[in-house]
Structure 1
Amino acid sequence: MKYISQELKQFSKQIKFAVDNYKPHGIDKSKLSNIVICGMGGSGIAGRIAKGYFNDKLDLPVEIVNDYVLPRYTGPKTLAIFCSYSGNTEETIAAYKIAQEKGCQIIVITCGGEIEKLAQHNEHLIYKVESGLQPRMALGSPLTYLFLIFFDLLGQYKNADLQKIVDFVVNSDDYVLQTGEMVNKYISTIKNKYVIITDSFFEGVATRFAQQIQENAKLEAFVHVLPEANHNAIESYYSKPGTNFIFLNSRNNHRTNLRFAFVKELLTKFDVPMMELLVKDNSLNTLFHIIYQLDWLSLQVADKADAVSNQIPNINSLKEFLSKQ
């Protein structure tokens, strides 16, 4: 495969790096009132994935912040986690400074940059990741650190489970073969937009895939979350949409399962390209497996669409524009 595939092959190595380098944070969950996870793009998506997984496991509200500012309610009882691969993401740095002013308890995940300097100066806990990758191809370590931070809050030790994931996703050739077959489902409509229909558990994973399609394949991609999307999006399906659909359902809720079935039946009569991902269970192993599978699928789509997946000229132009303002 072209361009960026060698970076993606490091996913298992990134997970192992975080497992090997994690140290307990020592924060007492009983002294917290909320958690905010701040980050942008490939760095920020880890928080959204973690929130979905821990939604029914952690008895604290978790907010994802993809912005320059923090919610008004944040303060000394807030655990604020900042994830910036480069360490120079301006939105994340701005939010970090606000958290510092408000006396939040702060953790930083980064490979360096300005946010590392600030965290070192303020003596905040830093979890380092390996440098040299494009942020969207460096998800393994930040995501693993976040899971370890949350398990730490819950008093749970999951290092052995995460090590099993390292071993499970190490063979990238299997994923290339799997997704090489999957992409054929869309071969005649490869440059159509992509819509991932999902539920709240997998919302972060679906968003990750949409972002990967956008950045790697240079195509539009959107996420529809059920049951909410049944109250609006289905009213656009009265004729054949120019869309490639992917269904990703945790099967956690019987009523939501019925809604998935209805949407699939509704779209079937238009003979649109559709695929449902096999979800064995809602374990950590399955979660990481699907993330990695969809990352490879995004590169398969990029190749078929003749996209240069390792270049992001529009994003670079935006950064240059902002630097001059």
Structure 2
Amino acid sequence: MGTGCSTHSSVHVQSPLENTRKNKKKLSIEDQINQRRKIIFQNEMLASSFIEFSSPRNGMHIKWRKGEIIGEGAYAKVYQCINLNNGELMAVKSFYLGDDPKKIEKEFENMKKEVSLLRNLDHHNIVHYYQTDLSNDMYTIDVLLEYVPGGSLKMILQKYRTLEVEIIRNYAKQLLEGLSYLHKNFIVHRDLKSANVLVTSQGVVKLTDFGSSIKFNESDVALSKSFKGSPYWMAPEVVLRQGHSFAADIWSFGCVLIEMITGHPPWSNFSKETKAVLNLISKENSLPTIPNTEIELKNIITACVCRDPKLRPTTDQILAMPFFQISLEGK
């Protein structure tokens, strides 16, 4: 933990240089950077690809300075940072590249896919994307995002255990509006869970982490058979690789509702082991325990965790259900 003090600016991508003769002298910083550049940009296509997906969203590059770490996942660390142009607090998601050229190429492809989705999204319930940078030492890809000071829904549940029905109604409605926007743009999130839901200090919900997301062709919404997501929130068709689409997000939404009511992910009352949970989900007629709560909320959860994806409601159908017709206090 702690604050860094390095100022970040774009790294200008150059074409790979001719190999220099090896010698026993220590490489200068410039030579080290040139060597690193050749490892990362193995061909002109990779170099031009990075330039394409890393250009700032609004055309103006933001200079920033990294601060303390605020989150960490399997593939990236998230830091608070400050915009050196206007003092705005932001978040930067840093992906470590390493030295393996094949892994670097794969990481670039994954980043290109995620950033290509993010840069075209514009909704108040989806975290805002600004730009992508390559660090000065060329060892991390840094994705600059909107900073949400309230933290994740998971953190809120860890602090307060369970949520009141009125809070659930507020958060759930916003989640559905964000999901509806994604689905109307032919995007399936595929990793909806409390850790990927951010909440501002004013109670505004924002979806984040689009690393597992997929965008379908408008004219042909096919079924994806890839194994994406987090076990406790995975729909049966995802676990069984039967092909999944927008309805997989609806199942996960139902699981997040269970989380907000109980303070724990679905299936966790049966097992804490990933393999056992996946086995439970894959069993025919197996369903997560639906908690006791208001009947209108219970009905939504029951509809969302229907094992047949064709029978699950859409986001707009859920928003039209009685539970969301009650006016939110203060709205």
Structure 3
Amino acid sequence: MVIFETDRLIVRRYTADDEENFFLLNGDPEVMRYIREPKDRQECSIFLKRNLALYQHQPLMGRWAMEEKGSNAFVGSFAIIPVETTDSRRHSEIQLGYALLKDYWGKGYATESTLAGKQYAFDVMKLPLIVAITEPANIASQKVLLRCGFQQQPDIKEGNKPLCYFTSRNPNCIETERLHLFPLTASQLHLYLKANDGLENALGLTPFGRTIAPQVKDMVAKFTLPNMEKATGNDYLFYTFWLVVDKQSRLIVAELGFKGPPGEDGRVEIGYGTMPAQQNKGYMTEAVKGLLQWAAGRSAINTVLAETHALNKASIRVVEKNGFTRSAQHGEMIWWEKRI
């Protein structure tokens, strides 16, 4: 199973047939110098089986094989895995790492795989933060991380051992006190529309029998997806659905998003809706506040608009609590705006 690709590499799940490759990598003292103690053949066999089993429990994460395109040669290993730490403040962190066979050192594969792996963590896993940890003497890996946009933080300690600590934040994920907000890619939106728990399973969210109204499917097929496919750069963010997930329960509690990219006047409109079972819990007020903060960080946006029905008291409370002011009313529809 392919996890992601780069121009020159394929990153895929290991299989039982990779036992020799796994040993060549994990048994080499030079390769393992800054990672862990090298393992003998039997230890590698057990370690591989343990990693294969973890794919079932954590389908988006794991240690994966790297292959060279064209030659199909085994290059090394790439990993996105939970941090193993005694620091309770960091138990929820996810780290990125790699190991390359010596024959493939100096070819730029570390940078190439790290850039693509970070993007996978942000776009597919929807992680708000990815970390990387190196030993102080591993200068080469530190340079790779800095080239890939990681920021070096103060050193940490595991036991009495000092370690270099790097972080990279997802620019398109929003975290509030209770919520995690993120945009769907086109392929994820296709999954979302099927409403068969496929997206929830793919992203490690809690299924709850979510349904999609026929008119919503029609709107997405005719407007949202075509515009996402035509969008350049990150403009798709202004067409797609942003999901609102409760951090504790991992339930999708709401959806929101933009109704197109900002115009030349810097104005952009938002829309939102809360799942029926999650209403009257303050989720949408909190989510809109987070989306406004995200929008405020975009130089092309200076004003956010919203439209509510005059009888929709809950929706009106959301915009009022977020500092919108009434700008116009046309029939039963009220227009609101907020300068940011």
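Every number in this text was worked out from the coordinates using simple rules, so none of it is lab data. Worth saying up front: this structure is predicted, and the values here are computed from it rather than measured. Cβ atoms are built from the backbone, for glycine too; each structure is taken alone.
When helix-only ellipticity at 222 nm (-39500 (n - 2.57) for each DSSP H run of 4 or more, over all residues; to 500) is calculated, the result is -10500; to which of the structures 1, 2, 3 does this value belong?
Details: 1: -13500; 2: -10500; 3: -8500.
Corresponding structure: 2.
Quick check: 13 is what I get for relative contact order in percent (Cα under 8 Å, 6 or more apart), calculated from one of 1, 2, 3. Which structure matches?
Label of the originating structure: 2.
Among 1, 2, 3, considering only distance in nm of label points 7 Å out along Cα→Cβ at positions 137 and 241, which has the greatest calculated value?
Structure 3 comes out on top.
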